[in-house]
1. Given a value of 1.31 for Cα Rg over 2.2 N^0.38 Å, point me to the structure among I, II it was derived from.
2. Ranked by mean count of other Cβ atoms within 10 Å over residues 5-12, which of I, II sits at the highest value?
3. Where does the value -23000 come from, among I, II, when helix-only ellipticity at 222 nm (-39500 (n - 2.57) for each DSSP H run of 4 or more, over all residues; to 500) is the thing being computed?
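Just so you know, all these numbers are worked out from the coordinates, no wet-lab data involved. Model, not experiment: these values are computed from the prediction. Cβ atoms are built from the backbone, for glycine too; each structure is taken alone.
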Structure I
Amino acid sequence: MRYLKYTTYVYLFFGVFFLYDGFVKVSHEDTTYWLSFAIAVVAISMFFFRKRFAKKMEDRNKKP
């Protein structure tokens, strides 16, 4: 289960990617830029949620 510690960063990567994609679409006046920003917000929030949840589980497992 050590790989779960690293999968949270995949969400961060996708969040940054979709932020970049959204800004590119805005500069090219594409009308679907809002979808890229929405996916970026969901991905970045999932990063923080998974990070906090992993910390809770780690603290729970350390207690005797």
Structure II
Amino acid sequence: MESVHLARQRYRKYPLLLSKCGKDAAQYATCVLKKDNVNMNDCKKEFMDFKNCLQKAAASLKTRI
């Protein structure tokens, strides 16, 4: 049950991670919403920027995604 406890602790930090990456999240969402039919790699740059931001925010909080 320890793994469940640790996972719940990580999930509680998600809102904080997302708040640190609001700008990148908004850019990614804007790109996706502009497309009528989203295909693979349509918004790859925005997704990678968002992903990198989340990873850096997680590292600063000493957690993982």
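1. Source structure for this number: II.
2. Evaluating mean count of other Cβ atoms within 10 Å over residues 5-12 on every structure, the highest lands on I.
3. Only one of I, II returns -23000 for helix-only ellipticity at 222 nm (-39500 (n - 2.57) for each DSSP H run of 4 or more, over all residues; to 500), namely II.
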